[in-house]
1. Ranked on distance in nm of label points 7 Å out along Cα→Cβ at positions 5 and 85, which label among I, II comes first with the largest value?
2. Name the one structure among I, II that helix-only ellipticity at 222 nm (-39500 (n - 2.57) for each DSSP H run of 4 or more, over all residues; to 500) of -8000 was derived from.
3. Using relative contact order in percent (Cα under 8 Å, 6 or more apart) for the comparison, can you identify which of I, II gives the largest number?
4. One of I, II was used to calculate distance in nm of label points 7 Å out along Cα→Cβ at positions 21 and 61, giving 1.4; which?
5. Upon calculation of FRET efficiency 1/(1 + (r/R0)^6) of positions 13 and 45 (r between Cβ atoms, R0 = 35 Å, to 0.05) from the atomic coordinates, which of the structures I, II produces 0.15?
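All of the numbers you see were taken from the coordinates with simple rules; none came from a lab. Predicted model only: the values in this text are computed from it and were never measured. Cβ atoms are built from the backbone, for glycine too; each structure is taken alone.
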Structure I
């Protein structure tokens, strides 16, 4: 199907506090994580008039919020699980992109942050 037939639903720069990481310091102190997520879908109707014809961003947010609450050593695990869950649970979704940015990195000489991202397609 042509690219212009897709609709994109996004969560942009959504902040969560969590205890993700492999280092004890990260597990104890926690960190702020910024999630960016989008799903591309082919709408059920040409003009969407009902929430059942699209993906509710509140539902996506609640799914991400629940997953971010579970302490996990690797962000790679979280992005993969979120992408797989969204593709499985939302039949309209064609492509999902998930990026998680760790605000504070446990490298004292690094100024900036780090991210892990994944794109999955049906």
Structure II
């Protein structure tokens, strides 16, 4: 009986810790995306390109741990969206860049929401 309780507490602790990591890193990525968005709204393409490089570097570090915790489809969607964003910024496509930023924000928010320990996600 004690072993079952210990295992339950360990699993519960792991679930809470991993959710907190996903939530915090997701929020950090959204903050980075908002920096790119601020550069694009002022048509500062060079700064947007620099911010995108920083965001991609942070994403590579985050992606490593997320691949252990999440479905790979979610990660693949973010990778594809970042690649599209990179090309849109490279070609100075303002409307497409801003639209792709909105998609990225939604993807990160969606992951944070779906990993939350809520009754809706359990059922």
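1. Working: I: 3.0; II: 4.7.
The structure with the largest value is II.
2. Details: I: -8000; II: -31000.
Computing helix-only ellipticity at 222 nm (-39500 (n - 2.57) for each DSSP H run of 4 or more, over all residues; to 500) on every structure in I, II gives -8000 only for I.
3. When relative contact order in percent (Cα under 8 Å, 6 or more apart) is computed for each of I, II, structure II gives the biggest number.
4. Details: I: 2.7; II: 1.4.
Label of the originating structure: II.
5. Numbers: I: 0.75; II: 0.15.
Value 0.15 for FRET efficiency 1/(1 + (r/R0)^6) of positions 13 and 45 (r between Cβ atoms, R0 = 35 Å, to 0.05) corresponds to II out of I, II.
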